Structure 1
Amino acid sequence: MKAFGLFSVVLALSLSAQAWIPTTRQILNKTTDNSGSGIYAIEQEVQFPNGAETLNLKETWLIDSDRTMRLTVTGTKEQASTIKLQFLYQGGQRHRLVDGTRRTEKISDDFLEKYLNFRSSDVMANVLTHMKIIPSNAMVRRGGAKGADFKNAPEDWVRFSRTGGVVNYAFGTPTPVDQSDSNPGLWIEQDQFVVRKVRLPSQAEMTADNYSGYSKGLRYPKSRTIRWDKNTASIRLISASPRPQSAAGLLQPNSLDVSQKVDGLADMAAKDAVIEFYSRFR
């Protein structure tokens, strides 16, 4: 009887907690509010295991939204002049210069930077639907009668889950214990409404930690880790600052001014991981 009573209490608490999960629309609205407004310059360092050493690359981003960005990558120290990459992201296309000629390709489904920079909850929901993390009707308004008895209708694609030492709203279908590949998902911190973890259908994962607030409503992580296959890349934020609207001219494909150069990777153990990283996730 005692065991049954304890089970009843736990079940009641579980159902009560589930009733207090906000709707998908509410969660995504609050999350995109933390992406700030206007154009930002983001500087960060990406670290790759390189044999007994670590290869450090510097990234300089200019970001207007999840769909409009510019990235310039340079090597550090002795690789400063031998590793250079530049990408312009606009309207689902990625532009780059190779031997002085502009090339255009579709942005990879594994492009990760967008998850920190959605400005529209509807756009964010569309991406999550495409990734099969939430259903196509997840943003439909739901609910019962208004007033004291009002409760959000349950959404079985979102639940409470702990990751990064905090409670999150976890989107997606939990992975069965006997399944080899993990299901894709998105974890948004319950209290701060920031992205703490993303798992893509390709099994690549990004975790984000140590968020801080910046100008114009931006919240951004100071550290991130990206894992895929047997590879790992660590990202350390250097700075995040707003830029004037006049910087929009640098977000046009014809503004590219750095041609791809990867000579400095030739004899490095990290070569394949770096090339794959900038092909899939950037």
Structure 2
Amino acid sequence: MHCEDFRSTLLGWFGEAVECRQESPDSLIVGLPIARPNGDFIELGIKTIDSSSWRISDLGETHESLYLAGFDVLDDLDKRGEFSQIITDHLISDAGNELSRVSNGDLVEDIFDFISAINSALALQLTVPTSLPYRDFSSVVAKFLAEQSASFEIPTESVPGKSGSWRFNFSLNHVHPETLVKTITASNSTHAMRQAQSTVFEVGDIREVRSDLAAVVIIDDEGERKDFWKQSVMRVFRGYDIPAIAFNGGREQLLSLAQRYSNGKH
């Protein structure tokens, strides 16, 4: 094979593998046969600014991929510095949920430089510490409630809200009006935030049809997990007036709740 044959073969393959769809008269979504660290192909948005300049966008997928991998660029000072250095070196703007760059010259060259930056940023997720192993935290809480002779049941059905039905781990009942209990654990700080956000949504959705709903969240702060429940996470619960009790750190409050449903005292 000669160089010209190789070039022709490579360009032919690359051209066939590129996907492109028109989003509007001046913007495209381009799928390139270049993989992210997770194996998915990279998609970019390209929007014409004028006859010689274009805006290249990652469509928000870099931040989303890092977040889902448990890496929050705002959570770790060192990692935030590495991320900022990457996008600065490649002349990239970060809107907080989307990376973009303006090309004023060679669009193809700038696209490949942009892709290099994306993959460098995505590689940071490989430095995230291994998540703690899963544990059956609801069973730990059930044992505690039983030891305190609390009157509780494990709901067999989801609780209906305005837009859906949601699972809760326990229903404290019989002695006083029902209080629903949600137990949540996390494998890292990003996971803790997602758990908080989804829980307040579920409780809020049920309150749309049951305005008097009493609900309590019990969080797993065993060992290293206690560091995941940062002030920013706890503010999510407070902002929606949902009591969140740490299993270890809030033991006195937890005992009071259990005893209230075991002997009727306030």
Structure 3
Amino acid sequence: MNPGKMAALALALALAAPNWAWPAENRQAMEREAVAVGLSRKAAEAARRKAHQRALALHQMAARARAAMDDASGAIVEIHNCAVDLVRLNRPQEAMEKINSALEIYEEEKKLQMGRDREKPMQEAMARVTLLRAIILADQGQANEAGQWAGKAMEYCRKADCLFKGRILNLQGRAALLAGDHKQAASAAREALEASGKEGDEVESANAARIMAQAAEAGGEGKKAYAEYKKALVMDRALKMGPKIAMDLMGLARASAMEGNQERARIFAKKALAVAEAADYQAGAEAARAWLEKPAGE
């Protein structure tokens, strides 16, 4: 070979040599990421099948995989997913324990002062965790605490520019309803309707309409409540969400009764009962049945 060409080849090999070691390590990193992502996807599929115990086991494995990579924000997301599974398994106290462990990870990151706590993935992960805590508190009837944690969730969400502001605003509306402040509930729901529309979240748009209806009902505005429950019903029917359809129908029954139309009210209540029973929504069925068994005029 020409000496010049040999020298050029030697130089090329020398320049490439330092890079020969990293492709194998890079492949290992990609494989570890793929394992974590795969576990999370399998967990999500199990949750869709309502195999929540299986989903919990898979999310726990995904959380460990993230911890093994020192992926703090990823670990928090998977711990959040574990907490969601536990809520679905009717184990809220254990869900709260998971949430607390996620909060501890975040606090540790803040103390390290390496900047990861301020990154968008971490802020979004914290928005999810604090929102779930607010939801659990609202389910337990703790209105003030739920409102406070929903406020924290919104702070994190805004920093991350997250795409579930509508859901947080609806939770704030729900907390206001629990606290007896129907005006604040309506205001939060109106904002939620606008935000969820921009985010393309049809579920939260329907929830916002229902909260506005509940706020109007709490304020004694039967006609307005009827109009908002009707809007929510149209959206929930399109989404084919049985339990929420039953909720809307019962809302229409109560609003009709407020307006003095008892016959229409009973028809709506009967439809609510039928839908709730078909959807295995026991609480909704019990509420509709109790309402229908009340003496007229009560």
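A few points about this structure:
- Read-out Rg/Rh (Cα atoms, Kirkwood Rh), computed value 1.02, structure in 1, 2, 3: 1
- Per relative contact order in percent (Cα under 8 Å, 6 or more apart), the highest-valued of structures 1, 2, 3: 1
- Structure from which -5500 was derived, helix-only ellipticity at 222 nm (-39500 (n - 2.57) for each DSSP H run of 4 or more, over all residues; to 500), options 1, 2, 3: 1
Throughout, read-outs are computed from the coordinates displayed, never taken from laboratory work. Note that this is a predicted model, so its numbers are computed, not measured.
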